[in-house]
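Values quoted throughout were computed directly from the atomic coordinates according to the rules given, and no laboratory measurement underlies them. Every value quoted in this text rests on a predicted model; they were computed, and no experiment measured them. Cβ atoms are built from the backbone, for glycine too; each structure is taken alone.
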Structure I
Amino acid sequence: MRRILLTTLLAGLASHAHAELTVAWKLEGFSGPESVARDPATGTLYVSNFGKDPMARDGDGFIATITAQGAVTKMDWATGLDAPKGMDFVGGRLYVSDIDQLVEIDTATGQVSNRYKAPGAQFLNDVAAGPDGRVYVSDTFSASVYVLEGGALGLFAQDPMLMGANGLLVEGGNLLVADLGDISGGFANIKPGPVVRIDLASKAISAYGAEGAVGVLDGIEPDGKGGVLLTDNPAGTVLDLQPGGTATVLATVGGGAADLEVDPANGLIIVPITPAGQVIALKTE
């Protein structure tokens, strides 16, 4: 159903001159919004906020809840986090990355139910859950992906092709990884990265799109046409990429476009704009 609805939402975007993404609503007042995740059970949208510093253990991180109609329902739904970023769901639990640990939150109460330390992690970023309940977490600074299984968080893959590993998406038997790129020269001098796929069985890593960089990538979601939607963070763009292809710009939303989400039930693509403290919802006309 998700893919059918997404196909309807994005019909015609392959020839994007004939379709246009427009702003359906915009919310202000967030503090370092980094990721939006939709609870498939309830349709509630969750927004992670890392606060003043994305790497500080300062306790000012929190998660807000909003509606698909563009209203904040609770800004402080979950508090006491340091710098929460990517999120995904398994059952009634929300899993969110927080610097060097994966935090498990009960969606019924907003209370932390567990914390899983990632040994050796430096900057945990996006989170993606597989249909088997395993939860994957990217570590941007160590070109790595961790996995939570059997109650423990351990290293799943580490490779130069994962340099700047950021956005994650489980698709079939693969984990797709959107790379920021080479960050060895600092965030001001990032060399753009590609999208790669990790075979979940063999852990073999290969290019997803055409050879070469795609952008300074952040979020990744299915586009409903067999490809993926991406955000290029500093460029502030939403991109579409097909397997073996090159990226097409669908919309420009503003510098700092972070970990996007798709709401197929309401025909929305939702993008947090970190430096502006905004969350923007796009819709096709």
Structure II
Amino acid sequence: MDEMLRAVSKDGFIKMQVVTARDTVQRANEIHHCTPTAIAALGRTLCAASMLGEQLKEDHATLTIRVQGGGPIGSVVAVSDSQGNVRGLVGDPSVDLPLRQDGKLDVGGAVGKDGMFTVSRDLGMREPYIGSTELVSGEIAEDLAAYLVESEQIAAASGLGVLVDTDRSVKAAGGFIVQLMPGAPEELIEKLEDNIFLMDQLTTILDEDGPETVINQVMKGFEPEIVSRTPVEYRCYCSRDRVRGAISTVGSDALKDMIAAGQAIEVSCQFCDEKYTFQTAELETILGELEP
């Protein structure tokens, strides 16, 4: 089961989130039919959105991360609710690149770094809050950390990873965000940096040991306490009513053209590939609501 863990250090100067998301990212993989490079990019972004979304305090709020770096993969988009449940898509899921010299997937090459890392929070007000920073590497984790420091003024470090098996299924996926509270002493910061530098590979820990070990390695020496666990999953909120509402926004002229064609239309959700069919009679009803 995928879940989000929160932990704090005994002295209160460090707080941490860890998400383990193998099933969530594999579900995205099944929907979008991604190559290993594409699912690594999308999976990392889904994990980032899940952790930031779970920080939202409003029950019905949503958070969207959009990564646009000018690379061949196009835009990577992930949307989270306030419980950390996510959905997402990638511009071209067929893009695959040779492995880097270190044997890792070339997510940065696929995403590119000539662009922006953008976070939009919809809190149910008139306008969403939007913050953007320039991409650092296109590898997502570094870009997330840079966004938190530059746009949110939060002293933080992050790690994100997706491990793809030989059959192209997702073997492990997850991430962490560790934040320093105001007043943290300098020696604490240096120790935390050392812990992150010396920790085992994130996806290996998640695959073999679990998220608790991620917390113990990152917060080694700080007596971490796990304060909450929340289940997370790939969750799309599309429905027939929502799609019907979207159809009504195309305008009367477009609806008349659809009706004149005399054929049912089929609309697919871009996040989950669910298909909704609307017969001509229903299109006429929608038109009648627009032109009573």
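If FRET efficiency 1/(1 + (r/R0)^6) of positions 184 and 240 (r between Cβ atoms, R0 = 30 Å, to 0.05) is computed to be 0.05, which of I, II is the source? The read-out was computed on structure II. A value of 17 for relative contact order in percent (Cα under 8 Å, 6 or more apart), calculated from one of I, II, originates in structure I. Looking at FRET efficiency 1/(1 + (r/R0)^6) of positions 168 and 248 (r between Cβ atoms, R0 = 41 Å, to 0.05) for structures I, II, the greatest value goes to I. Comparing FRET efficiency 1/(1 + (r/R0)^6) of positions 72 and 224 (r between Cβ atoms, R0 = 35 Å, to 0.05) across structures I, II, the highest figure is found for I. Computing Cα extents along the principal axes in Å, for residues 56-135 alone across structures I, II gives 45, 23, 21 for structure II. Can you say which of I, II returns -10500 when helix-only ellipticity at 222 nm (-39500 (n - 2.57) for each DSSP H run of 4 or more, over all residues; to 500) is computed? Structure of origin is II. Calculated for structures I, II, mean count of other Cβ atoms within 10 Å over residues 40-47 is largest in II.
Can you say which of I, II returns 13.0 when mean projected area of the Cα convex hull in nm² is computed? Corresponding structure: I.
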